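Next come the structures, one after another.
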Structure P
Amino acid sequence: MANSKDAISIDTPPEHVAIIMDGNGRWAKRRGLARLQGHRSGVDTVKRIVKAADIQGINYLTLYSFSTENWSRPREEVGELMNLLKMFIRKDLAELHQRNVRLKIIGDRNTIPNDIGPLLLDAEALTKDNVGLTLIIAFNYGSRDEIKRAMQTIATKVANGELKADEIDNETISNHLDTSGIPDPDMIIRTSGESRLSNFLMWQAAYSELIFVDCMWPEFTGDSLKEAIIEFNSRNRRYGGLEDKKPKEVSK
C-alpha cells in the first residue's frame, strides 16, 4: 500500500464538518475593498461550500456565521450582516429546499432582531422533513453562552424535582445544548490562518480534528474542502485510546 497523502481515500467523508468562516474583512482589505464586500463574497462561498459538502456526502455542515461577540462591531457592519442573512434565506432557501437540505439554526433566539426571528423559524419549518444534508447555521451563537443556557435549564429541572443532580452526566448536558440530536463534529476547519476555536462548539469539539488553513474564507473552494477531508482521513483518531481509527488507503 502507498503511504503518501495522495493515497488517502476521500470515499468516506466525515459525517459532520464544522467551519469557522474567518477572513472576509482581511480578504477585502488586501484588495482595497470595503469590509462589506468581503462579507458579500463570503456569502457566495457559503453557497459554493454547501453544494460541495452535499456532493461529497457530508451529512452535517455547521457554519459559524455570527457570534454573540459580533454585536460589538460597527453598527453599519452588523446591519449589513443582518441584511445578508435575510437575503440568503429569502433568495437561496428555495434552492436549498429543492436540494433536500434541512436547515437548523443554533444560538440564542431571545436576543435576535424581531425581523429575523420569524425568518429563521419559517426556514426551519419549510425544510424540517428534508433528509439530505443538514445545514446548521450558528447565528448569535457563543459556546459559553450555549453551555450557560443549558446549565440554567438543567438547574431549573433539578429545582423543580424533574431531574436529580446525581443523574446529570455528559449525555444530559449534550441533550440540553443547541446541538441536541446532532452528532459532534468530526472535523472543524478554520480559515484565514488563525489557530483557535473562538468560542465555537467547545463542548462538542472535545474529540474533533482541528484543521487550520491559511486562505481567507472567500478563497475557500470545493477543492479546499476535499484537501481538508484528505487530511482528516490521514489522521488516527484515538479518543484517548491507542489506535481507534487508521488512515483509509486506496486499494491498488
Structure Q
Amino acid sequence: MKLTVIGCAGSFPSPASPASCYLIEHEGSRLVLDMGNGSFGVLQQHVDLQWPGALEAVVLSHCHLDHCADIGSLYVQRHYYSPRSERLRVLGPSNARARAVAIYGREDEAGLDHEFEYLTFTREPMTVGPFTIEAVHAVHPVEAFSVRVCADGHSITYSGDTAYNDRLVALAEGTDVALFEASFVGKEFPPAVHMSASEAGRAAREAGASRLVLTHHVVLNDPAVVLAEASAEFDGPIDQAHPGLTITC
C-alpha cells in the first residue's frame, strides 16, 4: 500500500497545508481518508478525478469541517464535470449523509444520494475493492472513529481526532504505519479531545507499530517540540506529515 499525505493541518488549513486528507493506493485502487477543507484542490494533483473509477471510496473519520468539508466540492465535480458512473461509497459516522447535504446547502436529505452511497461504520470489517476497513469509536466531542485500512497483509491505522484510548492501541496492533494525530504538546491540555505528541508516541509504541507518522499539526506548535516529545515515547522511525509525503508498506 502507498500512503500520500494530501493535507495534515489541524483544525483549519494552514499556509502550508490543507486540513486532513490522506490518499491510500494499492494495485491501481484508491481510497481517501477524510476530506478536510482545502484538500480537494491538492487531491487533484495526485488523482485524475475525471475518471469515473478514480476512487473506491471516501472514508470519513468524523464530520468536523477540517475532516469533511470538501466532500461538497467532490459532489460538484462528480455531478457536473465527470462522466456518469456508479455512486461513490462514503464510509463514516451515522451523520455523514446529513452533514454532506448541509455542507452543499441542500434542504432535502436525499439531495446528494445520486452521487454518494453512504455506509455507516459497524463493528464488522468492511470491504471496499482490495481494502479491508475496520473502525472503532474515538474519544472526541462528536461521533468519531479511528480507522485501520488493510490490504495484502499490510496496514495503515489512522487515529482521526481522538484522545488517547485503549481501543486505538488495540486497533493499531502490529500496524505498518500509525498515522496518529499530535495536536498538543506539554502536559496540560483539555481532556477527551485530542492526543498530544507524547501520547501519539506512546500509543504507537504500545501498539507495536513499525512506523509513526505524526499529523493534525497545529500552527501554534513548534514542530521540533512535537517530534522530540513523540520520540521520547517511540523509538521507531517517525515522520512528520506534510503535503506530498509518501510512504509505502
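Here are some notes:
- Structure with the greatest value (metric distance in nm of label points 7 Å out along Cα→Cβ at positions 135 and 159, set P, Q): P
- With mean count of other Cβ atoms within 10 Å over residues 47-54 derived as 13.1, matching label from P, Q: Q
- Of structures P, Q, the largest value of distance in nm of label points 7 Å out along Cα→Cβ at positions 71 and 95 belongs to P.
- With relative contact order in percent (Cα under 8 Å, 6 or more apart) derived as 30, matching label from P, Q: P
- Volume of the Cα convex hull per residue in Å³ derived as 147 - corresponding label from P, Q: P
- Origin of the value 0.05, where FRET efficiency 1/(1 + (r/R0)^6) of positions 119 and 239 (r between Cβ atoms, R0 = 25 Å, to 0.05) was derived from one of P, Q: P
- With distance in nm of label points 7 Å out along Cα→Cβ at positions 15 and 127 derived as 4.9, matching label from P, Q: Q
- Structures P, Q, by distance in nm of label points 7 Å out along Cα→Cβ at positions 23 and 175: label with the highest value: P
- helix-only ellipticity at 222 nm (-39500 (n - 2.57) for each DSSP H run of 4 or more, over all residues; to 500) derived as -6000 - corresponding label from P, Q: Q
Values quoted throughout were computed directly from the atomic coordinates according to the rules given, and no laboratory measurement underlies them. Quick caveat, the model's predicted, so the values are computed rather than measured. Cβ atoms are built from the backbone, for glycine too; each structure is taken alone.
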